[in-house]
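Dropping the structures in below, format is structure tokens.
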Structure P
Amino acid sequence: MRLVTILTWLAGLGLLAGLLASNDLGALLQAVWRLQWWLVVIAAYHAVPLMCDVLGWRLLFARPPALGRLLRIRWIGEAANGLLPVPHLGEVLRVKLPWDEGSDLTDSAASVMADVTLGLLTQVLFIATGLVLFSLRQGAGTLYRSLAVTAVLLFFAVGFYAAQRSRLFSRAAQALGRGTGSAWHLFDAAGIRRVEDALRRVYGQISTIIAALLWRLASWFAGAGEIWLVSHCLGGPLDFGDAVALESLSQGARAAAFIIPGGLGVQDGTLMILTAQLGFGAELGLVISLVKRLRELTLGLPALALLWAGETQRWRRRRTA
């Protein structure tokens with residue numbers, strides 16, 4: 001599995017390199033350089049969708065940690081998902097880090113599973129909005145192709161929710177434990193049942209779920225603001241509706257290509273295709289993609305350094321103890 005992950009990550013890097021090589025790299029870098037100090041504004045703007053995500057996630061805890069702590073953990077998880085060749089490492093860290101810092105493990109795991117489920121559902125709504133906006137410009141042919149991506153995401157979201165409600169995970173863990181004769185903690189069916197019970201309580205709080213859904217949906221739309229901001233700073237022609245279409249469909253492509261860490265090459269190629277179909281030229285899509293990747297590096301590397309420092313400190317404390 002690790003070899004497959006590394007190979008897909010390298011394939012994504014190769015696809016991104018191919019996209020850059022097939023275009024005028026000098027002109028692309030010059031367009032990015034034109035932004036200059038606007039790059040700082042664009043990076044800082046990312047705090048808006050990040051905060052929306054955190055506010056929605058915090059509602060799902062039975063005993064919510066401090067907002068600043070969750071903001072830091074969410075930042076680290078996002079960096080891990082975007083920069084490291086390990087699928088869904090960010091979600092694992094979002095369970096582990098609150099637990100390391102004193103939160104209940106069951107509460108932490110349940111909040112992350114519910115947050116991922118709500119994220120998938122709101123992403124389907126976001127993509128549907130983008131499809132409507134895009135189809136108004138492009139017609140039914142593009143709409144039908146994009147609907148396939150939406151259907152896949154909706155299938156996973158509904159299936160993931162149904163698995164939680166039907167105790168599929170604890171049953172599978174129990175079966176694995178019997179089949180292997182192992183008492184290893186990963187096959188702890190009782191622990192997984194506790195998480196499933198916590199999820200039932202979370203999903204039973206309708207007002208909380210609606211509020212968390214609205215925060216997650218706001219985060220998706222706020223993310224489209226980054227594309228509009230890049231275009232605006234370059235003097236480009238994109239309006240906010242175009243930005244929503246580009247962000248939603250490119251994020252949908254990235255989610256559908258989940259096997260490739262960070263959606264390398266996939267998200268970037270999708271943005272090129274979409275901007276070309278909207279009549280703005282493929283180069284604009286690649287410039288937007290480069291700015292987004294630069295923002296991921298600028299914000300992600302300090303987060304990974306913070307993660308490394310924290311894990312090193314915890315390891316030293318355990319070793320001393």
Structure Q
Amino acid sequence: MAIIKKILYYMVFTAAAYAVIKASTFGWRFWSPSYPGGASQSLTETNLKKHVAKLAGEIKFRDVLRNNTGRLKATVDYISAELKSYGYKVEYQEYPTSGVTVKNIIAVKRGAGAPGEIIIVGAHYDSCDNPGADDNASGVAGMLELARRLAAKPSARTIRFLAFANEEPPFFTKNDMGSFVYATEAAKKKDDIKAAIVLEMIGYYSEQRNSQKYPPLIGPFHRNKGNYIALVSNFKSRELAGQLDDSFRGASALPVETAILPAFVPGVDFSDHRSFWKYGYPAVMFTDTAFYRNKNYHEQTDLPETLNYAYMAAFVDGLEKALLDLAGTAPAAKK
């Protein structure tokens with residue numbers, strides 16, 4: 001009976017907390033049925049498709065277990081070359097794990113007004129012994145395209161674009177997780193990270209009814225179609241989530257659902273943002289909700305052709321605007 005009471009308490013608390021936070025922080029939001037897509041393919045859509053095809057279609061298995069074929073090196077080389085082609089200097093944070101040296105990939109857009117204030121845009125590049133198109137070639141593709149689009153746009157704050165190693169099992173939640181290594185070092189250096197924005201599976205969408213599932217008691221607050229991007233935050237990061245939510249809505253045709261939930265709700269901390277939470281940094285995750293929507297999660301069927309690149313491009317539109325708003329306007333040059 002005690003166990004049943006605990007379960008019921010968890011379910012009621014989760015639903016009540018979610019309802020209160022969503023209503024009081026952002027207000028109840030509704031959207032018209034206007035979704036991205038169309039006959040013409042944007043440059044962003046083309047680039048996203050190229051990145052996913054390379055990582056999940058050509059390289060495929062991007063993990064330590066498959067490293068004997070050089071797939072990790074090919075992955076790091078590709079991401080690095082793309083960032084360099086946009087004009088960035090690429091740096092690496094190397095560390096040993098399981099007999100292999102892995103690398104976090106870092107490209108920095110230095111702020112012109114408040115360079116010591118940092119915004120992180122990150123995605124993990126490893127996969128879980130599968131091609132990993134949605135998980136997480138999609139997130140890496142989004143990060144790369146944001147880096148390209150923002151390269152020539154001035155900002156007051158510094159933006160760091162990161163590709164993390166070792167998010168997937170057996171490293172998830174462990175000290176060898178790439179984002180944990182990065183966040184630990186950042187905390188030691190007392191980096192002033194104002195926001196860490198993690199892209200975790202941003203490519204799978206469906207207009208079919210009941211294509212979207214939820215944790216217990218969360219479903220009644222959301223749509224039953226998997227045709228939106230989710231913005232997930234804990235309570236401490238709710239102000240950041242609110243800023244991103246407002247900016248995103250004004251710039252993208254893709255609906256966004258913002259959820260501020262306790263970290264113990266299944267899936268809420270299932271990515272690299274949890275590493276920044278550990279050190280008290282504001283951090284959020286953008287996601288298509290992973291296993292709550294995508295039946296290909298951690299399967300060999302997680303392939304490039306299963307993703308919707310028009311919806312992904314609409315996501316990049318919204319997040320670019322949100323990042324520029326968050327990073328602030330650079331001061332005008334003196335005459």
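Read-outs throughout are calculated quantities, based only on the coordinates presented, and are distinct from any laboratory measurement. Quick caveat, the model's predicted, so the values are computed rather than measured. Cβ atoms are built from the backbone, for glycine too; each structure is taken alone.
For distance in nm of label points 7 Å out along Cα→Cβ at positions 80 and 264, which structure out of P, Q has the highest calculated value? If you can, show how the numbers build up before the last one.
Details: P: 1.9; Q: 4.4.
Sorting by distance in nm of label points 7 Å out along Cα→Cβ at positions 80 and 264 in descending order puts Q first.
Taking relative contact order in percent (Cα under 8 Å, 6 or more apart) as the criterion, the largest value within structures P, Q is that of P.
Sorting P, Q by distance in nm of label points 7 Å out along Cα→Cβ at positions 48 and 64 from high to low puts Q first, with the largest value. If mean count of other Cβ atoms within 10 Å over residues 192-199 is computed to be 23.9, which of P, Q is the source? It was calculated from structure Q. When helix-only ellipticity at 222 nm (-39500 (n - 2.57) for each DSSP H run of 4 or more, over all residues; to 500) is computed for each of P, Q, the one that comes out at -10500 is Q.
Here distance in nm of label points 7 Å out along Cα→Cβ at positions 136 and 280 was derived from just one of the structures P, Q, and that gives 1.5; the source is P.
When percent of Cα pairs over 30 Å apart is computed across structures P, Q, the figure 37 traces back to P.
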